[in-house]
1. Ranked on Cα Rg over 2.2 N^0.38 Å, which label among 1, 2 comes first with the largest value?
2. Could you figure out which one of 1, 2 the value 14.0 for mean count of other Cβ atoms within 10 Å over residues 86-93 was computed from?
3. Kindly point out which one of 1, 2 the value -22000 was derived from, the read-out being helix-only ellipticity at 222 nm (-39500 (n - 2.57) for each DSSP H run of 4 or more, over all residues; to 500).
Structure 1
Amino acid sequence: MVLAQGGLNPWLQNVFFLSGLIGARLVVAWWDGPGVFDLLWSLLGALTGAVLATVFISRRVVLMTDRGVVVLEYGRFGGVKPTRMLARLPSGTGTGPLSGLWARTELAGERLWIHRRWHRDAAVPKAPHVGGW
């Protein structure tokens, strides 16, 4: 099992976060200058930017077995609970060489980003052992 992210490049999520943070700071500075709630408005701006980035992200679960590869979709918020199957790919379909913190790959016609934590699990599974235990 591999968790992946589609849509927005993961590095651009930081841009949304920082834009919200800086935007809130500028609005507060323009509105009434520094005040008691400066930190609160900054945090709310950053949170708004992070939530906005989530709108442009598609979250995927890639299940790789000896019989094939299945790509599932799961919700934007909350835990990893698949909501629908997007594609069933033939056995041996790989993700290609993965490197870096966020590796870019393509599965089922969609560009996906896989975090380094899942690179080892994204290896193509070996054929099952035949002939007993």
Structure 2
Amino acid sequence: MTFYLLMTLIVFCMVMSIRAIFIEEKSDKKLSMENLIWIANIYATILIGFAMIYLLFELNHYAVILDDGQRVTEDFFQQLETSFYFSAMTMFSVGYGDVSPVGIGRIIAAIEAFIGYSLPAAFLIRAVIDFEPYDRKDV
């Protein structure tokens, strides 16, 4: 029961973080330090969220990631470190190949990679395009 509750809470936090991209805020400067910090916080939330998902599965004895072809069966902190490392490598690149997903971890990693690759485009669209509605009578 705790597993599902924590998983729901993690997914909810990540969805609310991504949702912030689509909420329009009135700002004079679209490319600003505030927006840079904002996108960094979204990346951090997503990275930590997926790392916690990998860790939850591993702690519940579901193999989702392999480190050099072996399950991460060491202490909690080693599992935490491997989960964060794998999450960061999946979000920011295609990975090094030393840690790889298996089973349901492949689907989770694919979703994370898609989000990681989509965030810069969403941020750029948000920062560059002015979404203010115009009056059709003026055209």
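What follows draws every value from the coordinates through simple rules; no lab data is involved. On a predicted model such as this, the values are computed, not experimentally measured, just so you know. Cβ atoms are built from the backbone, for glycine too; each structure is taken alone.
1. Values: 1: 1.42; 2: 1.27.
Going through 1, 2 one by one, Cα Rg over 2.2 N^0.38 Å peaks for structure 1.
2. The structure behind it is 1.
3. Numbers: 1: -10500; 2: -22000.
Label of the source structure: 2.
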